[in-house]
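Got some structures for you, see below.
Values quoted throughout were computed directly from the atomic coordinates according to the rules given, and no laboratory measurement underlies them. Not measured: the values here are computed from a predicted model. Cβ atoms are built from the backbone, for glycine too; each structure is taken alone.
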Structure 1
């Protein structure tokens, strides 16, 4: 029924037609995100288009990382929020179309002799998509908040009582939330750097100011990114980078100082993000990554995200390996040389 057209550079009009027909497509499936990722050296988008009788009904975007002639990896990028495909076909055929697109990506990875394939599926399909042959699958999940159309109704019917109290306390303590500009990215990055050093996190995965500005330059003209800042007496005590696509928004990255944590600035930030989204007609907020395992270090932050009225939505992670010996040698050599072994991203949490 469905024929798959595979090309690195399909017609943009057809691509946008698919995404426009879906209420809340994943940001990393948008054409704009593909162009932003293209600013990273040695990374380029792979775009697959599904058509039925010449009509676009599905799209899947992934990214290839090359080092010289070697295709190091193909992936959808970020792991916490899921990804594609985006499918606009009939409801009873959508899972099948998604499966065909994933199969086409596996074929493309084999053709390019890619050493590693990692693709995160869409929470829209959960676990309903058939796993392509020769691919390993695992289940992840992300907190998703379905927004009501009235701000006060959202606050009192979906947000936990404890969280509402902390939002009020934050305001009482003098915390104010505002929308930032490109010039504020430096302050955001400074807090992120301090947190990275304090927690002894892997420094190479810290966002550079240049990468944040590149992301801003790619998405801001389309109103696809906002920087939210929480301030106390003029000092920035917290921030969040939010991405927007269709009627959905995505919590991509966030920071808090110790003072901000004590002042419940995180609660104030998230509530203002949600309230603003409701006022502007958004319907779905993906809060990006979580766990249902109480022993997991991320369990506390997951509970925080769910306290705004969210629920965990499952999605699949698909992975496959190419030439295992070559993969071992290449990645081992990069490790010995102190080179990055991970797929380069525009933005890290």
Structure 2
């Protein structure tokens, strides 16, 4: 008999925010491919303004209070820390419960979040299933929730669809170099390093004897602060409008090197998507990045607080040795969606 699963999350792609909660969309797809029936209880964002967020969360929390949870075999809960209405319902549920932890929900250390975590921990049961996107983040879960690491499963958030995210045909001449920044133009994502790089592009072009193009996606910079700064320099910038997650391969396939300067990533789906397109990644040596970015194989690591010369050096290394990198093979073997489908079958078929 097919198991019925209720997938719960505080984000899901919407017309207003097509890239919000795309990992949950992927999880839903993998669960269905594994043979399970999936219903969703998710928050569809109507916008980024405070009024819109309050209205969205009020509606979502009412649904959490009234949803018929007991009719499902499995409750699959993402970002449980932010599901406050469920704290009073979960202790009374007899069905199987999966908690999938993704990132920021366990690393905030304000008094408010410490109080929430303290309440939340009291609702967890010994037979609950916990999923972490990486070995790094498993250590965070273990510390914050006092859970034996052996009870925490490791699985990427939906895995990578390697039929979509795959190597494309080279569009550029050998005398050009295309660098791409796929993240939001915010400090948490390391946009200041992109700005420093833009300043050094003329110098790097002379050294490599290549025309350098910088690709970026136009989101996160609401007041145009960074974009105004970028365009002060006489370099070749290519602006992309935000893509739905399933079309992001079009961005990666334009690149020679992907730049990932984020401060913290519990997994780094962006990194895996770029690698699946056979694009080496330069990333800061932090959180889960050492698990994904293997020097000389899938990309190169830079220090957590790199100077611009270190970034330029890694770009030069990859540019001169691009043929030795095999990131697509690394993803196919370790992070493909087929491996996640198999994981869900093994996890849920006999529970």
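Out of 1, 2, which one gives 16 for relative contact order in percent (Cα under 8 Å, 6 or more apart) as computed from the coordinates?
Working: 1: 24; 2: 16.
Comparing all candidates, it corresponds to 2.
To test your reading of the models, identify which of 1, 2 gives 3.9 for distance in nm of label points 7 Å out along Cα→Cβ at positions 300 and 332 when calculated.
Working: 1: 3.9; 2: 2.6.
Going through each structure in turn, the value belongs to 1.
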